[in-house]
1. Taking 0.70 as the value of FRET efficiency 1/(1 + (r/R0)^6) of positions 33 and 57 (r between Cβ atoms, R0 = 25 Å, to 0.05) derived from one of the structures shown (P, Q), identify that structure.
2. Work out the source of 19 here, i.e. which of P, Q gives that when relative contact order in percent (Cα under 8 Å, 6 or more apart) is computed.
3. 16.9, 58 is what came out when Rg and Dmax of the Cα atoms in Å was calculated for one structure; which of P, Q is it?
4. From which structure (P, Q) was helix-only ellipticity at 222 nm (-39500 (n - 2.57) for each DSSP H run of 4 or more, over all residues; to 500) calculated, if the value obtained is -1000?
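Nothing in this text is a laboratory measurement; each read-out follows from the coordinates by a stated rule. Just so we're clear, the structure is a prediction, and the values are computed from it rather than from any experiment. Cβ atoms are built from the backbone, for glycine too; each structure is taken alone.
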Structure P
Amino acid sequence: MDEKKEVGRPRAFNSQEELEQKIMEYWQRCEQNNKPYTLSGLALWIGIDRRTLYNYSTRDEFFPTIKKAKDIVEASMEERALTGDNNVTFSIFALKNNFGWRDKQEIEHSG
């Protein structure tokens with residue numbers, strides 16, 4: 001019998017450990033160069049785009065690692081906005097579009 005061949009582009013990484021190593025390298029690079037953590041930067045460092053990073057996050061084997069990385073990017077972005085290291089308007093935009101943040105509007109009804 002013939003083995004089933006994988007179709008498409010080869011994986012950017014083959015294991016959770018390899019992904020974790022690439023993420024750690026990205027964090028170190030950002031720290032050494034005083035650069036903020038971003039999802040786009042992380043994906044680029046790994047050799048994929050943001051959409052592909054999202055697609056990998058839907059796989060059970062990679063979900064916890066990518067979720068933790070996203071949480072770290074989110075926390076860093078929030079901290080940098082609060083300390084003035086990031087443009088606040090951009091941070092709000094990025095947090096809303098990448099992490100589900102939203103403005104809360106309270107509407108009071110009187111009657």
Structure Q
Amino acid sequence: MEPSPTEVYLPLTFPYPIKISSLDASASSDIERGTRLLSYSFVYLASNPGSQPETRFGTWDSAIDGTLQSWNIKVGDVISQRKAKEKPVAVIIEPCKHGMQLQGLCVLCGKDMTK
């Protein structure tokens with residue numbers, strides 16, 4: 001079982017465009033599922049007539065385990081939905097992609113995938 005790189009894309013459900021506020025995991029750091037990867041801001045437009053746009057904030061956490069190899073974005077970048085769909089924001093080296101599972105366990109590495 002050879003570790004392999006996984007290109008990671010932002011979710012298309014984010015309130016685009018977003019502006020990257022911080023990269024909360026550094027390159028070469030080990031990350032687990034749920035580790036905070038980045039924080040962002042966006043402009044919220046309420047549907048009420050006469051309401052003013054307001055800046056709101058969000059975060060994004062890792063869905064996979066591994067080592068963060070590199071970021072393809074930097075603080076201050078503004079990312080549109082199109083850019084998010086076309087370009088990965090990071091590369092994570094996964095020790096196992098858990099491609100084969102049986103009864104909630106990875107057949108390749110034995111990890112419990114139900115957690």
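1. So the calculation was done on Q.
2. Only one of P, Q returns 19 for relative contact order in percent (Cα under 8 Å, 6 or more apart), namely P.
3. Considering all the candidates, the number was obtained from Q.
4. Details: P: -19000; Q: -1000.
Source structure for this number: Q.
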